[in-house]
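S.K.: Pasting the structures in now, so scroll down.
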Structure I
């Protein structure tokens, strides 16, 4: 897929946004769906706190930790399918963060290029982004099309498509999980963690252990981007 507009200008600051839990406030839905799927297929009663303590990628390792045992391929597929169905049942409307459009507009007004990289299935992601009227903000939208269950390799491919792989320090990744952070770190990008500790997918102490501070909302995330890239208000 070709990159839109002037993003090929290598020195222009660029922001890569995460989707689930960042621009879309669906973490509570995700956690509820995991709790439901694990209970249906293993009988184990998992709590919100269990999810935050144990969440990690690859997702199979996470599900096996919650299940308390190894899962067969069939069991893993069953849990994954039940989780996906439950998410759709709990999401009649896409819960866009109330500050998402304003944050994207401010980043664009500051002259930064933007793209979207998510581990959400690609076809569903592109439909959702278009439905919410956000496509115009992004030079590139990429979701998960298979392959690695962690984000690092996908970010590397994303940067390659953007023509940014040789200058990753001009890129700021905004996300809500350690997987987002790890992807940014291994690819040489800057990172801003965003999210409410009460509704996050995992305990925020994992960020603290790595010396990463977390901003509460998207307004604060935008201000952090501007400070990181030395933009005057």
Structure II
């Protein structure tokens, strides 16, 4: 399941795939992938565009293209971006495709179709409601232990639910929250208000340590999730 490390890997891959290239054509299947936007906009507005900037915000990617076009991408639970050389067969579950001027094809593959692609115009990433609602990003902003302790100790929710709240920390999901708590020795069901500052500091360190460990385990090649055949050995502690 893609969480912050997997989406960070996707961001690095897309920057590499699109560097010095241009989108020649775009096509999408008629699926719910384009909810909140449209397949027509994807196919109409992306051809001819080149990448100017790509940023990861939590589990979201924003591809800022020339002419003021922005492609918002969320990988859901099973989505990934993969590149295929000219003439190479498409990956399984390819739902949308970007044919590049170089001849390569970028496929958005998503077996469960819980991801999302949206084409936007005339907005900066910070103006996109989904992005504006996010809390601090651990890789970009670090984790402010005092701020997290205040949020946790003001809540009766389970600490795992607090960590998975994207308005508290952007990018943590079930796996990374569980790993952080295991590393810190804190039970996931503990109410946030029961935590000491020292425990919150241990959780923050556990989250950052787990993210770094996962990024090292992913490496630089095409990603394979644990549910897929050919996946790398399980890198997680829990």
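S.K.: With distance in nm of label points 7 Å out along Cα→Cβ at positions 95 and 127 as the yardstick, tell me which of I, II scores highest.
M.R.: Across I, II, distance in nm of label points 7 Å out along Cα→Cβ at positions 95 and 127 peaks for II.
S.K.: Thinking of I, II, which structure, once P(r) over Cα pairs in 10 Å bins from 0, in percent is computed, gives back 7, 33, 37, 18, 5, 0?
M.R.: The read-out was computed on structure I.
S.K.: Out of I, II, choose the structure whose coordinates give helix-only ellipticity at 222 nm (-39500 (n - 2.57) for each DSSP H run of 4 or more, over all residues; to 500) equal to -9500 when calculated.
M.R.: The structure behind it is II.
S.K.: Which structure, out of I, II, was relative contact order in percent (Cα under 8 Å, 6 or more apart) derived from, given a value of 19?
M.R.: II
S.K.: Sticking with this structure for a sec: Just checking, which of I, II has the largest value of Rg/Rh (Cα atoms, Kirkwood Rh), for residues 23-110 alone?
M.R.: Between I, II, the highest calculated value is found for I.
Coordinate-derived values only; no laboratory data. Worth saying up front: this structure is predicted, and the values here are computed from it rather than measured. Cβ atoms are built from the backbone, for glycine too; each structure is taken alone.
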